[in-house]
Structure I
Amino acid sequence: MNGATEKHHAHELIERLPDSQIATAIRFLEFMLLDPVARAVATAPPDDEPVTEQDRRRFHAGQAWFAQRGGKGIPMEDVLVEFGLKPEDFPGMPEDSQ
């Protein structure tokens, strides 16, 4: 079958589906259209590594630090300066991220 014939066949199959299966077919088609990275993330196994007490402490310390700064993080410009970098060192970065 060529591309046009296959698409026509796919449309025919969708038309034959009972209404109760349309949502599942849509989710499957949307999954197929994900880029490879998004598909890998969507199908990755859940993280089964246990959360340690040290993880919890670090998480809470980070939340407290963030709250002390009024909910604001570190500006990107400050991070770049700390590492001796400039926005032009990252040519692929969107303009509004620089």
Structure II
Amino acid sequence: MKEKILERKLVQAVKAIGGLAPKFVSPGLDGMPDRLILLPDGRIAFAEVKTTGCKPRPLQVNRKGQLEALGFSVYIIDHPDQIGGMLDEIRAS
């Protein structure tokens, strides 16, 4: 599935449970994930959306590690079936 379509599905799923999934742009800090996932009760995570079968670039992997070291959850999504499980994990945290 193309990244653009998958990203749209992610945004719709987050909205359906009362959250927001704004596009995340960080000038001067390359490799940041595509979307912030903001859910009710102050739940927050990051999502990097990839075309099905594609892997993140090395810089994206490094940035994911940096964010996780700070205590944030970072998800790599490349298939629509991953969205529900990811949202369940964030809500349970």
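The value -18500 for helix-only ellipticity at 222 nm (-39500 (n - 2.57) for each DSSP H run of 4 or more, over all residues; to 500) was derived from one model only; which of I, II is it? Answer by label: I. When Rg and Dmax of the Cα atoms in Å is computed across structures I, II, the figure 12.4, 33 traces back to II.
If mean count of other Cβ atoms within 10 Å over residues 15-22 comes out at 8.5 when worked out from the coordinates, which of I, II was used?
Details: I: 8.5; II: 13.4.
This figure was derived from I.
If FRET efficiency 1/(1 + (r/R0)^6) of positions 31 and 79 (r between Cβ atoms, R0 = 41 Å, to 0.05) computes to 1.00, which of I, II did it come from? Going label by label, the one that fits is II.
Throughout, read-outs are computed from the coordinates displayed, never taken from laboratory work. Remember, it's a predicted structure, so these values are computed and weren't measured experimentally. Cβ atoms are built from the backbone, for glycine too; each structure is taken alone.
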